[in-house]
1. Give the label, chosen from 1, 2, of the structure having the highest value of mean count of other Cβ atoms within 10 Å over residues 51-58.
2. For relative contact order in percent (Cα under 8 Å, 6 or more apart), which structure out of 1, 2 has the highest calculated value?
3. Between structures 1, 2, where is volume of the Cα convex hull per residue in Å³ highest?
4. Quick check: 2.2 is what I get for distance in nm of label points 7 Å out along Cα→Cβ at positions 75 and 115, calculated from one of 1, 2. Which structure matches?
5. Comparing structures 1, 2 by distance in nm of label points 7 Å out along Cα→Cβ at positions 91 and 131, which one has the largest value?
6. Comparing 1, 2, where is FRET efficiency 1/(1 + (r/R0)^6) of positions 11 and 59 (r between Cβ atoms, R0 = 35 Å, to 0.05) highest?
7. If you work out distance in nm of label points 7 Å out along Cα→Cβ at positions 19 and 99 for 1, 2, which one comes out largest?
8. Out of 1, 2, which one gives -9000 for helix-only ellipticity at 222 nm (-39500 (n - 2.57) for each DSSP H run of 4 or more, over all residues; to 500) as computed from the coordinates?
Structure 1
Amino acid sequence: MPQTNDQNSVLLTKEGLAKLEEELATLKSTGRKEVSARLAEAISYGDLSENSEYDEAKNQQAFIEGRILELEDQIKNAEIIADSGMDKGTIKIGSMVTLKREGDSEAHEYTIVGSTEADPMSHKISNESPVGEAILGKKAKDKVKVQTPGGLFEYTISKVA
């Protein structure tokens, strides 16, 4: 059965939570100090009505503060994906799976993660993506058909860890 979460919770691995906490700490310390220094310098130029440096610094400050709020919310609502010893052969969030697409010569290994951690270039696919959603609850040797924005594809699940 696919792993579910309530609407506010953010599914994360321990590593994903650590990355969010690190980014938050950096923004609160270094990011805020840098934008504060830029604002002070821009203000020193005088007339703020036509001061592009001031406008840019204010926009950067708004972005940093928005990102801090977003990260704090994600961390507060984080639900760590536990590696429960139950049903190791079934794909769930946190599973490493090897998939072979019909017609491809080689298989690829992916980790199923929550949407916050998804990074296809690092072979981390979201449980909410078409492929991730289709393989949740499946086992090795299962075949799944997945409708993606690129078309309909069939995958064979070679391995689940």
Structure 2
Amino acid sequence: MKLSLKQSCVRSWRRTDAQALARHANNRNIWLNLRDLFPHPYTLADAETYIDSALSDEVSTRFCIEVNGEAAGSIGFILQSDVERLSAEIGYFLGESFWGRGIMSEVLKAVTTYAIETHGLVRVYAVPYAWNPASCRVLEKAGYTLEGRLRKSIIKDGKKTDQHLYARVV
């Protein structure tokens, strides 16, 4: 898969992306806003493992965000099953040096459309942490609507916090 956008490109991962991925992902500010499965510190070995895993997926749902010719972040969605089989949860991160440029909103909008059209989805949702208003703005700019607040639903870095539930429904 490859989506060429104004400021970036979303494409399949390449093993040669590992060094750039490790460099951008090894950032506490990024780790604070992602699930604990995302390691910190983030090493070259972590990047290689992640890329190998993404490349071995039966159905490709994890993609590289390329900016200025290098891997600058990741975006992916988890297809749900059973009665939620028309839904997917989406997650993403972008290297801190690229924040504030509108790149993530553009990427999120394109990948959401791709997920809906490719997999016949009617709902794509995200649950950013309450302490991350920038991610909430990204979701809103990409056409997502705030549906609710999940009170004290997570613990990250020893702190309990809320999550916001955003969705784009077709």
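1. Numbers: 1: 15.4; 2: 12.4.
Going through 1, 2 one by one, mean count of other Cβ atoms within 10 Å over residues 51-58 peaks for structure 1.
2. Details: 1: 24; 2: 18.
Largest one: structure 1.
3. Values: 1: 150; 2: 114.
Between 1, 2, the highest calculated value is found for 1.
4. On the way: 1: 2.2; 2: 1.0.
Label of the source structure: 1.
5. Values: 1: 0.9; 2: 1.7.
Greatest value across 1, 2: structure 2.
6. Details: 1: 0.65; 2: 1.00.
The maximum falls on structure 2.
7. Details: 1: 1.8; 2: 2.6.
Between 1, 2, the highest calculated value is found for 2.
8. Details: 1: -11500; 2: -9000.
That value comes from structure 2.
Each reported figure results from applying straightforward, stated rules to the coordinates on display, with no laboratory input. Predicted model only: the values in this text are computed from it and were never measured. Cβ atoms are built from the backbone, for glycine too; each structure is taken alone.
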